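J.: The following blocks contain the structures, represented as structure tokens.
Every number in this text was worked out from the coordinates using simple rules, so none of it is lab data. Because the structure is predicted, anything quoted here is derived from the model rather than measured. Cβ atoms are built from the backbone, for glycine too; each structure is taken alone.
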Structure 1
Amino acid sequence: MLALAPFFFVTALLYAAVGFGGGSTYSALLLLGGADYRAVPVLSLACNILVVAVGSWRFARSGHVDWRRIRPLLALSVPLAWLGGRLAVAEPVFVGLLALSLFAAGLLMLWPPRRHRDGAPRLASRWLQAAASGALGFLAGIVGIGGGIFLAPLLYLLRWGTPRAIAGTSAVFILANSISGLAGQLAKDHAAAGEVLAAHWPLFPAVLAGGLTGATLGSSRLDPKYIRILTALLILYVAVRLGIRFYGETMGAAA
């Protein structure tokens, strides 16, 4: 897996530059690299935590995280991320869910919702917010993503706040659900998960370095729009590769 380290570095750099963790692409890279699909969420969630931990701290320290408003988003998503991590799914289901998640994420990054000029928040009940974020948390635990890449467009549609407030909320959401999802994965078989993490240790300094570099670039004069487009194209390419693999496996099983 040492050969994957440069790809993980680039993925972390691109995602961190636009405020995300990169879990979905880590999962896809691991699958395409021949990793056992059962080990993929453990590695992806661990990498996610490293990338977004610093970003979450920076946003919170700068006052862009409203903990009172974020609690409804975490109320169901955190326990459901743990439950999703505990859930054992067949490989075709895992690959299919991941491919669909990547494709949707790539489209959302290419065509993000526009912020309304008036900035007035839409009225959405806490139960609706909790239900939507809970579904994202459950998906996060199963396939090894943080869910923030889907939460951010939802917050824009709800006119949650400024772009920085949305980015800060998404970063905290990713961090909380990645920790919960990883805890669920470890609960299934902590000994095996520990061996997986130890065997793939070169990936962790790669994503940490990439995340720090990306956060620095994203906060400088470099236009994040172009980074976002490049990241979206990368996501869509990987999604298509996984989709082809999923189609081949399902057709092969049917035959």
Structure 2
Amino acid sequence: MKDVIISTQHLIKTYKMGDLEVHALRGIDLDIHKSDFVAIMGKSGSGKSTFMNIIGCLDIPTKGSYFLDGVDVEKLNKDQLAQLRNLKIGFVFQSFNLLSRTSALENVELPLMYNNKISSSTMREKAMQALESVGLADRSHHLPNQLSGGEQQRVAIARALVNNPVVILADEPTGNLDTRTSVEVMDIFQQLNKKGITVVIVTHEPDIAAYTNRNVSFKDGRILKDIQVEKSRIAHDELLLIPAISEEETI
């Protein structure tokens, strides 16, 4: 199908630890389509993180095939894989992964630096547009330690967006945030998804998964459930009932 962004067929991943074999993935068949908003769920050891690493081109399967936006990833060499990863995937991590001595704007520009066809002025323009899309244009020259946790994660989202990727992969994006800030970040993901951006998040929190439109649950290296979510947004009046929790309390 033309609108399939991620397609895995009989994906198997086995790790060898001495004489012991760990079967992290046991034959995953999954298609994620353009404009999907998917939560990958499961307990520790379920295989969800291994799956995320493979579709993020950070790891390779033991067996099976993976197509990203129609490209057979298995046939790429190391340099081609790095280029595909940079151009096709936007990453958002739980720990933000921002450069501490670099401004928000410069952090967002980083993925563009690998493209020698883009001028410095164009880089700056695209980075500012990405910051505007997450509501942080007025904080562009602040360093990460001058930003709240929620603002840092929004910078990370802007960085993930700046190359116009075909998919954003977010690994526990609210794991270091308090409840209210988590809601704000998930609202941003929802707004981006409404604009047609494909988003895949790993989360163990049902409340966060409720924001997506599809929940895929892993267990023992297999897909246990793949269901559509009817209600994918917490109403604003419900949000007002959520008690404020400081970021310090979550550390």
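J.: When you work out relative contact order in percent (Cα under 8 Å, 6 or more apart) for each of the structures 1, 2, which one comes out largest? Let's see the in-between values first.
T.: Working: 1: 39; 2: 26.
Once relative contact order in percent (Cα under 8 Å, 6 or more apart) is worked out for each structure, 1 has the highest.
J.: When helix-only ellipticity at 222 nm (-39500 (n - 2.57) for each DSSP H run of 4 or more, over all residues; to 500) is computed for each of 1, 2, which one produces -9000?
T.: 2
J.: Hey, distance in nm of label points 7 Å out along Cα→Cβ at positions 96 and 128 derived from one of 1, 2 reads 2.4; which structure?
T.: It must be structure 2, since only it matches.
J.: Let me ask you something else. With Kirkwood radius over Cα pairs in Å as the yardstick, tell me which of 1, 2 scores highest.
T.: Details: 1: 18.0; 2: 18.9.
For this comparison of Kirkwood radius over Cα pairs in Å, the top structure is 2.
J.: Distance in nm of label points 7 Å out along Cα→Cβ at positions 88 and 200 was computed and gave 1.9; which structure, 1, 2, did it come from? Walk me through the numbers before you get to the answer.
T.: Working: 1: 1.9; 2: 1.0.
This figure was derived from 1.
J.: Okay, next question. Can you spot which of 1, 2 the value 25.0 was calculated from, given it is mean count of other Cβ atoms within 10 Å over residues 48-55? Let's see the in-between values first.
T.: Numbers: 1: 25.0; 2: 21.8.
That value comes from structure 1.
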